[in-house]
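Participant: In the part that follows, the structures are each spelled out as structure tokens.
Nothing in this text is a laboratory measurement; each read-out follows from the coordinates by a stated rule. Since this is a predicted model, take the numbers as computed values, not measurements. Cβ atoms are built from the backbone, for glycine too; each structure is taken alone.
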Structure P
Amino acid sequence: MTISVRPAQAATLSVKARAFLKASPAINLPAFLFSWLVRPAAIPKQRAQFQAGEDPIEESLIATHKLQLERVSIAGVPVLKITPPEIDPALAGSIVLNIHGGGFVLGTARDRTALLTAAELRVPVWSIDYSLAPEARFPLAIHECLAVYRTVVAEIDPARIAGISSSAGVQIMLAMFQLAIAQDLPKPAALALYCPATDLSGVGDSIVFNARRDVMPPELALAMTHQNYVSAEQTSDAAVSPYYADIPAGFPPTVLNTGTRDLMLSNAIHLFWKLRDSGVTSELLVTDGGWHGFNWEPDMDEAIRARGGVNDFLRARLAGG
């Protein structure tokens, strides 16, 4: 059985979006089997299988867009610098700092979001290869990213830095900025958050109504997080779930991107209203029919439009708008 797309829903989706959903299985297993699939001992195999599927896509993007990659170490943390063949003149001297997603256990700094951002925004992306769980549990990745950020803002004008992150990477980025702000480090020009994981407790409307509508089963996402990264008992802590943290004065302008099928849609909505109520310049971009991670499909109309909206927001702030 595949994910259900009724005719009235298909009518508003692109051909590629319909094909993607039609090919996506509706995984319906008992909760204990989801937990078994992502138990710590199984993660190395899951990680290898995931990356084997991503490698040819990433390599194709690098070749197509003629991206240059350089691996460096910043504050002792591996960072991948991705440079497009031409820099947008209005963004000269700017960089985007990327924290990739992957449920805290998967992915690398060479993720599609980083590559596509470099190619489409035409600005260098510095992507952090933070340590993955379960080998590195909360909060190691947050402190690694903070060490990188502290070094970067000492060398580059923070008004020329934007932060971008996806899914689980959003939790790491926002938790990192809690610490950075507490330490009086300068704030970046803007943040962009794709399908954000801001509340790891598993509450909210979308995690219920989007079960079996999203390509990611909620039981799998929660089991992956709670078994490998941080315990369920800790997830209401503001240091773990950034939604519960106070929004400090001067928080950077933020754009959030999600879709109506995204199991984390509620996370994005809740954070958007909290930012808005705190006076933060913010935008919430919601794509009809978009699932968790839809934004990184290179050639899908909905994804191209979503990334374009995010890039417009970042471009305006990096260019001083």
Structure Q
Amino acid sequence: MSATSAAKADLLFIAANFFGYAREISAELERRGRKVLWFEDRPATDTLTKATLRVAPSLLASRAEAYFDTIAARAAREAIRDVLVIKGEALSIAAIQRLRKALPNARFTLFFWDGYGNMPPDSPRKVDLFDRAFTFDLSDSRSDPRLTYRPLFFLDRFASLPAVTQDIDLLFFGTAHGDRYPVLKRLQRALPPGMRFEQVLYFPSRLVYRLRRVFDSRLRGARRSEFIFQPLGKEQIMGLLARTRIVVDIERPTQTGLTIRTLECLGAGRKLATTNASVLEADFYNPANVAVFDRDQPVLSAEFLQGPYVPAPADLLRRYALSGWINEVLPKDGPV
């Protein structure tokens, strides 16, 4: 939660600080002169709370309602003219209605950076309670005309990587969810000899890793040394990307939205090998820079593996920078 000065906040921002992106969005808004009041979209961020929200949200319902009522009361004392909610995982229909009552003159904007298939079942019912609603998921935007399709963004630092020797041919870094581990192993076996493939797989805790090892057959044969349990820092990520020619991306099978890694590759000027065929419809798609591979039988052509990166047009880079995302999601023509 933050407000940058003694002046009253004019924007209420509710979003999980997933790998620091909420803080980055908040900072960009504040650079534009907005006074941001930011809260997580769930009453706590510990592993147990996150897991309970996914498997038994009713157990946390009363706690979540009280949490969002506190937010509404706080926001009502400010000068809120915009409310931006990203995902709103624990934000119930009733809580949104009470928030709107507390802030009757604010413009309410919703952004889903997850697909309907990965979110609470009441997520589609939330859309009508907002003035504007966006999704990063192409299929959801086609099946639900109330949603405007808008992919994610890259942060400015991805566009200014240091010039160093690119000694990593392929790099994957991300959370070890779903089938990512076996897909990476299949891809590794399919690569030509001599290709350097660095893999950084993150688990939010050792407990989650141990449970997955027991109950998820896709991790059979995995070793603890293959995973990290603290997310990489910004400098570590930038350092790895600077040394990399091709970034590997594996989306959840239940989503079609382009991962943030996809846009980070665009900003960084790095080639992308992804399992997400939706990228073929993106306005920045260039077969010299982007290859789609099958998660069960991965193949990357020698031409793609060895060819150079072709720089993207400046207008596309502007659109997919964080500033371009904010221009579309929170345009200046909001309520005064």
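Participant: Among the shown structures P, Q, from which was the value 15.0 of mean count of other Cβ atoms within 10 Å over residues 177-184 calculated? Show your work: numbers first, answer last.
Facilitator: Working: P: 15.0; Q: 19.2.
Derived from P, not from the others.
Participant: Now for a different question. Determine which structure produced the value -12000 for helix-only ellipticity at 222 nm (-39500 (n - 2.57) for each DSSP H run of 4 or more, over all residues; to 500), calculated from the coordinates; the candidates are P, Q.
Facilitator: On the way: P: -12000; Q: -9500.
Answer for the origin of the read-out: P.
Participant: When FRET efficiency 1/(1 + (r/R0)^6) of positions 145 and 305 (r between Cβ atoms, R0 = 41 Å, to 0.05) is calculated for each of the structures P, Q, which structure yields the highest value? Write out the running numbers ahead of the final one.
Facilitator: Working: P: 0.90; Q: 0.55.
Top value of FRET efficiency 1/(1 + (r/R0)^6) of positions 145 and 305 (r between Cβ atoms, R0 = 41 Å, to 0.05) goes to structure P.
Participant: Let me ask something else. Of the structures labelled P, Q, which one yields 18.4, 54 when Rg and Dmax of the Cα atoms in Å is computed from its coordinates? Spell out each step's value before the answer.
Facilitator: Working: P: 18.4, 54; Q: 20.6, 63.
Source structure for this number: P.
Participant: Tell me which structure, out of P, Q, gives 2.8 once distance in nm of label points 7 Å out along Cα→Cβ at positions 97 and 201 is calculated. If you can, show how the numbers build up before the last one.
Facilitator: On the way: P: 2.8; Q: 4.5.
That value comes from structure P.
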